[in-house]
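Engineer: Below are structures written as structure tokens.
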Structure P
Amino acid sequence: MWTLTILLLVWLVVELIFAFVFYRVWLPRFQMLRPPIDYRDYAQDRKKLLMRILKRMEADCQAANKPILPYIQVFIRNYFHPVYNSSANNNDTAVPHDEFRPKKGDVDRLFAWAFFAKHVHELEPWMKKDLDGMYDIFESDYNFSFQEGFTPEYEPMRLSLDPLDAHYRPFLIYGLFSCIKFMSGLLLRATGFYACKTTGGLQYFYRPPKLESENNSGSSKLPLIFFHGIAPGGLAFYIPMLFKLGGDGRPLFLFENPDINFCVFGGNPLKEYDTVQGIWEAVDHHLSSVQDVSLVGHSFGSCPVTWLIHSSNKSRIRQIVLVDPVSICLSEPDVMHTFLYKRDGILALISREIFTQHYLRRHFAWYNSELWLEDLPKEAKVLFCLSERDLIVPVKKVQQQIQRRPEIEFLLWEDAGHAHCITRPETWRQMQILMRGQEQQILRST
């Protein structure tokens with residue numbers, strides 16, 4: 001009895017200390033705004049980014065034989081929160097905003113964030129000129145202008161400027177997933193992996209190629225590089241799938257992002273540049289500086305893949321496999337609203353974790369992470385895997401993009417939700433068959 005009492009008191013003290021750190025240390029520090037991350041591809045002409053988004057909309061509307069202007073209006077409107085009123089039973093209810101038409105002042109606030117990562121009053125002269133040029137595009141190309149004025153009750157979603165919406169999670173939760181992560185690390189080590197870290201601090205597990213015979217070794221196969229999504233426990237729940245996809249002796253690199261795995265080791269995320277440099281450093285160190293690779297990313301793991309295809313070594317990427325990719329159509333409001341701004345549901349339990357909130361709201365640049373299919377390396381074979389009932393990825397919109405690119409192979413899992421593949425061995429076999437087929441084509445072309 002005394003032992004149980006002591007354990008409960010220890011747990012209570014630990015929980016109180018953890019709560020103090022959460023509310024008095026982490027939350028105030030993580031709420032602080034950070035300088036905008038540089039726009040990689042658009043320099044001081046952000047109209048290029050707007051035009052890219054609008055041209056994609058035009059292609060979608062032409063394919064569906066629908067007018068473009070209503071699509072644009074809905075696109076912009078859906079970046080604004082619905083107005084919430086208190087009902088008789090004190091529950092928040094959304095006031096329908098189908099009739100809401102953003103005014104110019106509203107759009108100024110949205111565009112200042114989306115294209116410059118700033119508040120309106122912080123815009124520099126060249127930014128204001130660029131913003132005016134965007135309105136000129138709407139008028140000249142679509143014969144549309146926004147009504148002057150401002151609607152203060154409607155707030156735009158501005159990921160990097162909005163406050164963190166982090167909810168407290170008991171220390172027990174972090175302890176549980178830290179134990180799961182630790183045990184998965186032991187399992188990986190027991191099966192031939194080495195825990196490594198790059199000079200920039202990027203963490204990963206590496207398994208060398210396994211020799212199959214004197215004349216045929218695993219090193220003749222494309223090394224597989226894997227990036228996990230926002231997942232409690234990090235790599236832990238992906239291990240069975242990864243053993244299936246990379247179980248033929250090929251080199252395996254499993255990269256980790258501590259800020260999106262529900263462990264108390266985050267808070268200082270690596271920048272995109274350091275991540276990309278670290279990945280190529282790992283490949284060069286363990287294999288060679290001319291080694292071609294296969295990239296596999298699940299969910300948020302599709303964003304590091306996007307960064308890599310913009311690197312100087314993109315010609316070494318010979319295969320790209322994206323599963324439930326959030327990086328395609330990332331400029332659409334769907335992913336941001338569903339994952340970070342929705343008020344309830346299982347997704348809210350994950351998205352409101354403090355390190356995840358901090359990473360996505362203060363260290364993530366959507367404009368550098370969106371995958372435009374025309375940017376895919378021409379040398380690479382590409383496979384996309386989608387889940388029909390995905391609550392995060394706008395599957396229909398992504399399908400529209402893929403179906404206009406016949407060189408891209410894709411799987412659609414019916415009656416499947418986001419991360420369906422992690423627990424379904426039949427999906428691993430489907431991916432493996434298509435990946436091996438692509439690899440044979442790559443070998444024949446070299």
Structure Q
Amino acid sequence: MPDHTRVRAKVNPQIDDIAVTRDTITGRGGLALFVRYLRGIKIEPHLERLFGSLRKSRKGPPVGEIFKQLICFFVDGTSRHVVHFDRIAQDGGYAAAIETAPESMISSHALKRFLRSLWWPRIFLFRRLLQKLFLWRLQLARPSLIILGLDMMILDNDEAPGRHGVEPTYKKVKGFGALQLSWGRFIVDSVFRGGSKHSNHEETAAQMIRHVVRQIRKHYRADVPIVLRFDSGFFDQDLFGLFEDLGIGYIGAGKLYDDVKHFVSASDTPAWGSYQNGRQIWDFVEFGDRRGSWDRFRRALYLRPRYEERQQLLDFARPETLIYTNLGMGEAIDSLVENAGRKDLLEPAGIIETYHDRGADELVFRALKDFASETLPFKRFNQNAAWYYTLLLSFFLFESFKEDVGRPVVALTAYPTTVRRVLIDFAAKIVSHAGKIVLKVTRACWEALRFRDLWMRSGEPPVFVWL
């Protein structure tokens with residue numbers, strides 16, 4: 001046996017000094033997956049076709065490249081300030097992660113000039129692109145029933161009242177108002193407006209619904225049942241008549257006028273029914289209502305909850321809700337809903353449940369505000385509109401990326417902050433070796449994210465087809 005024992009010297013983990021590395025390293029390694037996904041769905045040619053003529057000189061980067069950097073800016077979410085483009089333009093690791101040559105990175109001034117060149121005929125093309133992306137997701141999901149949510153979203157810009165379009169809103173803050181049409185986690189159409197415009201301002205909502213319904217029936221299925229749900233801001237006979245003429249279903253909140261309250265209070269006890277969802281129970285009564293200027297009766301359901309959390313409410317303290325719908329009235333939409341296997345939507349319980357699911361439509365707005373700041377950076381209205389529509393485009397692509405690529409790792413219901421922490425914000429090293437550019441991650445990241453699977457999924461996504 002040896003007469004001595006070897007003792008390994010202890011390694012001191014304390015950092016003693018700092019230095020600069022020449023390695024190409026990024027803290028946003030997941031952007032490489034996202035850019036690979038954008039290339040895979042082939043969206044850049046469509047951006048070039050719609051907006052390519054905005055490029056006035058060959059000296060600058062192509063329009064598709066500008067949009068890619070702006071979309072990555074929103075997906076990254078590190079900053080909400082335009083000057084952040086000046087900082088990342090000097091970051092070689094960031095440029096390598098988004099597959100852009102360092103000299104092609106745009107500055108904040110270049111971005112301002114680009115957005116200034118977008119005027120309303122061009123800005124409206126964003127709405128067309130969002131609708132086409134919606135049809136693309138419909139073709140992938142193949143739903144038998146389409147439920148759309150119509151609502152108004154306020155963008156709080158109270159600290160910047162001098163900006164064009166920042167006006168007092170119904171939420172008692174100054175800001176912008178956007179009329180949004182949503183489908184599940186996706187915002188499929190939007191009208192960006194000043195904050196003082198109410199929900200059903202002029203013909204905006206009617207034109208939006210008319211156009212989207214036409215697109216669905218032309219490019220998806222002519223016989224698919226479409227159900228629209230909304231709050232009392234869209235309580236209008238003309239809108240109801242339009243929905244009925246279009247052959248779509250609607251479930252919307254009404255206004256509690258005194259005659260309605262008097263009729264309900266005089267209703268016999270046997271006329272009341274109850275609906276239970278979990279621990280909550282609602283009492284409801286169903287009747288036909290015709291307002292003074294209406295040309296027909298419409299189905300109405302008055303309901304009120306029995307409990308607030310676990311405490312039973314007294315009659316005078318029970319919040320009241322009035323719902324109007326054309327479902328179950330013998331119209332053509334009823335047979336379409338039955339053929340889709342959703343006969344429950346024609347019954348009071350199904351109508352009440354679907355109306356209460358409007359909360360899911362609010363969640364997409366919460367996710368959008370988590371994705372990017374409500375505060376818009378410019379003074380001019382058209383620049384803020386272009387910024388906002390690019391934000392909506394980025395959010396749509398982000399949600400598609402989460403579903404097509406990130407589903408094995410993150411839940412579809414995860415908010416953008418959670419998705420960023422998991423799928424975007426990890427360290428990576430980009431090296432050139434044997435004529436190839438290689439993205440390297442740590443072993444822990446490779447195993448925790450199933451990185452090989454993510455890489456394959458991001459490279460073979462469903463291609464975006466313009467319908």
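Here, each number is a calculation from the coordinates, and none is a lab measurement. Computed from a predicted model, the values in this text were never measured in an experiment. Cβ atoms are built from the backbone, for glycine too; each structure is taken alone.
Engineer: Give the label, chosen from P, Q, of the structure having the highest value of relative contact order in percent (Cα under 8 Å, 6 or more apart).
Structural biologist: With respect to relative contact order in percent (Cα under 8 Å, 6 or more apart), the highest-scoring structure among P, Q is Q.
Engineer: Compute volume of the Cα convex hull per residue in Å³ for each of P, Q and report the one that scores greatest.
Structural biologist: Looking at the calculated values, the largest one is Q.
Engineer: With mean count of other Cβ atoms within 10 Å over residues 170-177 computed per structure, which member of P, Q shows the largest figure?
Structural biologist: Between P, Q, the highest calculated value is found for Q.
Engineer: One of P, Q was used to compute mean count of other Cβ atoms within 10 Å over residues 34-41, and the answer was 20.9. Which one was it?
Structural biologist: Attributed to the structure labelled Q.
Engineer: Let me ask another. Tell me which of P, Q gives 0.85 when you compute FRET efficiency 1/(1 + (r/R0)^6) of positions 58 and 306 (r between Cβ atoms, R0 = 30 Å, to 0.05).
Structural biologist: The read-out was computed on structure P.
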